[in-house]
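Multiple structures are listed underneath, in structure tokens.
Since every read-out is calculated from the coordinates, none of them should be taken as a lab result. Treat the numbers as computed from the prediction; the structure is a model and nothing was measured. Cβ atoms are built from the backbone, for glycine too; each structure is taken alone.
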Structure P
Amino acid sequence: MTTDYATENALVDADWAKAHANDPNVRFVEVDVDTTAYEQSHIPGAIAWNWTSQLADGIRRDIASREDFSKLLSESGIGPDTTIVLYGDNNNWFAAWAYWQLKLYGHDDVRILNGGRKYWLDNGLPLSTDVPTYDATGYELPEPDFALRAYRDDILPRLGDAELALVDVRSPAEYNGEIIAPPGMSETAQRPGRIPGAASIPWAQTVKEDGTFKDADDLRTLYESKGITPDKDVIAYCRIGERSSHSWFVLHELLGYARVRNYDGSWTEYGSLIGVPIEKPVAVAAE
């Protein structure tokens, strides 16, 4: 696909996906918010990863461990030289989360299908209900490099630092403290609000109506208009880290920002901490 994005192979389009549908060196992986969507239909040959059980450690409330992630990739028929193409519902929310995790664990040849599940379904592209199986590869991921990951201690000492740019990618209602979590979402926090100084740039503003990403110039204008510029140390956050992975992907992979990290603890962690400052607009009583 022809783009003016910073990273040439971060995205593939539907034509590329169809051309590589039977390529043994390419593995398509669906990662959905709705973990039942894959069973209804999926790209032929694609496998599914369950974000709740396979990409997260519910005991530690953390991303999957190196050992667990290595096992998942091996059982998916993925080796160190496999091209992984991720896609999913909600305009690739959790596909971006899986992409970010793969980068942490050193698997570089990973891409996102532009438009995700929505674009594929809307355009009547080939679907299947068959669940493929692949021979295990014995793939062992290298030790992780968490340079692309932010923690609360990367934020708290730097509140008010002009060189730190915080991006809150949640909905305006979450950002303004009207709600803690979107309806139906179980992961929550003790308090509503936002991290002081964070700019509101909802993740959904980065995609077009058809689910594909906006052009680089439009994305650059979106962020720079809110003071999120390439010279700053940028940290994105949401509620549990999946929407901010999507925005991290836009900033780091599509726009080429060198210093951008995903704070996957996000509001479920920050909003439950004791003794930390938050911002929450105070409603003005009607006269």
Structure Q
Amino acid sequence: MVSFEIENGAAAVVCPAVASEYNFLSLEERRILVELVTEEVNGRVPIIGGASANTVDEVVAAAEDCLEFGISHLMIMAPGSLGKDLESHQGFFAAVCRKLPSGATIILQNAPDPVGAGLDIEAMMDLVKSNPMIRYVKEETLPSGPAITALHCSGIEHLCGVIGGGGSRYMIDELNRGAIAAMPALELIDLHVAIYNAHSQGDHKKARGVYRDSLPLLVTQLIYRMRLTKYVLNKRGVANDVVVRAPLPEMDEFTTRHIDVLLQDLKELDLG
């Protein structure tokens, strides 16, 4: 999967995050995964270490494993377990940062509940302002666009950029609003790279065309999540494991036939 990402133009690799089912992995499993990914990347692209967890101690433990393998950019979610209480989140991130080395950089992930807290725009602005170690935000609440615009235009000096998420279902709108990157799961990485490159080069018609071609699968992914991701990776010959741990809906025969047709359509695309 790492080679598939890099060979198809990914600018970086993230591990483990929501698509890796980080919240269904033990800390030891997460460490093993980070070690394997680091070995496979072998310096070809930067790695962002997923250090999200519901407690400060677990976040710090996951972060220290990433740091041990030379990964200094850490993505940490505003945890859903804290609800929407801003003071609780400020205390949480302050406690995490006191225990991390000063060279660590935090990418604050704001995802909808139940996985994340789904903080509103004002809370996100206050949370970023209160912690200089938060240099980036991955914004995934819906609608993501207004939050990305607000953060992009906030003038917070230590904020280096905002990253889109949500499976890249809203990628073009997010890029138009100033997002510096998109961070989806990897099953359609070649399409997402093509969209990003075309948009960056000013070929907005091509970007919109590839984006439209990606949407039917991404709409289905919104329902089946990692179950679809693993099925598609299996069908594309990238991975052979379709088992998921998260309690997700099963895909019946009608669904898989529909996905197979969509994947066949994608084979005919010219992404060059």
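List of remarks:
- Source structure (of P, Q) for relative contact order in percent (Cα under 8 Å, 6 or more apart), computed value 13: Q
- Computed 2.1 for distance in nm of label points 7 Å out along Cα→Cβ at positions 214 and 262 - originating structure among P, Q: P
- Here distance in nm of label points 7 Å out along Cα→Cβ at positions 142 and 158 was derived from just one of the structures P, Q, and that gives 2.4; the source is P.
- Looking at mean count of other Cβ atoms within 10 Å over residues 14-21 for structures P, Q, the greatest value goes to Q.
- Read-out helix-only ellipticity at 222 nm (-39500 (n - 2.57) for each DSSP H run of 4 or more, over all residues; to 500), computed value -6500, structure in P, Q: P
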